Structure P
Amino acid sequence: MAEGILLVISAPSGCGKTTILKQLMEKISGLEFSVSHTTRQPRVGEVNGVDYHFVSQEEFLALRDQQPSGFLEWAEVHGNFYGTARQEVDALLAASKDVILDIDIQGAEQVRKNADPVTVFINPPTLAELERRLRGRGTESEESLSVRLANAEKEMAAAKNYRYLIVNDELGQAVRDLQAIIAAERRRRNTPQVNRTVART
């Protein structure tokens with residue numbers, strides 16, 4: 001039984017990544033989201049073990065420092081820790097599940113150092129279109145909007161480090177593009193490697 005594929009998906013905030021992944025999960029079987037660990041408090045409606053593994057800071061740091069397991073990637077964001085446990089990802093991959101990590105460019109870089117993921121970056125059509133989408137949410141102050149757009153510009157510059165790039169200009173097409181990437185990677189995984197001898201003349 002072939003090992004599963006580790007998929008790293010990154011995108012600027014407001015690009016539609018969450019919606020794309022939700023629709024993808026409804027269309028493709030054999031996909032699993034990696035459930036991250038965090039030290040932040042659960043929000044209303046969040047379920048431990050489903051949305052996140054909610055742990056204390058002491059538990060998080062102890063897991064981070066485990067060798068050789070620990071975290072594939074981790075970060076401190078606004079005073080809280082977030083991380084992807086290597087042991088859980090490895091168990092899913094060993095069970096032939098294709099695992100999706102929904103993480104930022106810093107996390108993706110850490111994963112590349114510890115594994116060989118299939119990396120996909122989702123871009124907005126333009127930065128101006130991303131601004132329009134963020135403003136359309138009605139949840140951002142001008143200050144937070146400026147921060148998100150500045151971060152998005154940096155993130156989009158890092159897209160060249162990813163194996164695949166999807167432009168979310170039209171949602172249905174973006175979902176189909178991601179489906180095609182997963183189908184291609186699954187075929188590649190299941191294709192026997194053939195040793196070829198080059199004849200010299």
Structure Q
Amino acid sequence: MSSGVIAVIRTDSPEYALTLGRGFSNTSVDGIEITMTVPGAIEVIERLIGEGVQRVGGGTVRTIEQVRRLSKVGATFIVSPHLEEQLVKEAVHLGLPITPGTLSPSEMVQALNWGATNQKVFPINAVGGQNYVKSVLEPLPDLSLVVSGGVQTYEVNSYLDLGCVGVCLGGALWRVADASSGDPQKVKEYADEALARVAIGK
């Protein structure tokens with residue numbers, strides 16, 4: 001069952017990222033996003049995929065070279081913080097789903113026209129949150145919006161009910177203490193509790 005949640009892993013430690021990725025693999029998250037700001041992020045993604053972890057992709061992707069390397073190691077999606085034509089079209093060419101960062105309706109429609117799978121609204125909390133999404137989707141219901149930037153667990157269902165196809169959650173899903181423990185089970189247990197709060201809107 002889809003939760004609509006994309007787990008975002010942004011940390012200075014590749015070891016923490018590996019533990020988090022392993023822990024999230026047995027939860028209901030729709031995707032596990034390893035940001036390119038993680039040291040050795042592509043190697044982390046390659047290792048997780050090699051271990052059989054599914055739904056792993058790269059986030060904060062800013063260069064065509066990163067797109068190509070992610071495609072080679074088997075990443076299942078790409079997320080970028082901005083909208084760039086060459087980046088989107090390279091991912092589309094490689095058959096790799098891409099969700100570029102957009103803010104204005106013009107950027108969202110442009111991303112759609114370039115073939116982007118979804119359009120990420122970032123930073124959502126800074127531009128009005130749910131009211132902004134509602135205002136955009138009323139005239140543009142064919143957009144596939146993913147929201148990111150400070151969303152809390154109790155807000156996820158409201159965004160999905162408005163028509164968003166995904167919600168990015170970072171710190172709401174994991175604790176540094178669990179990541180540093182090296183125990184994926186601890187990560188899973190905390191994430192499951194957070195996702196249970198998502199399910200009941202708390």
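The numbers here are math on the coordinates, done by the rules we state, and not lab data. Computed from a predicted structure; not experimentally measured. Cβ atoms are built from the backbone, for glycine too; each structure is taken alone.
Values for this structure:
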| quantity | calculated |
| --- | --- |
| Structure with the greatest value (metric FRET efficiency 1/(1 + (r/R0)^6) of positions 48 and 160 (r between Cβ atoms, R0 = 35 Å, to 0.05), set P, Q) | Q |
| Which entry (P, Q) yields the derived value 16.7 for Kirkwood radius over Cα pairs in Å | Q |
| When relative contact order in percent (Cα under 8 Å, 6 or more apart) is computed for each of P, Q, the largest belongs to | P |
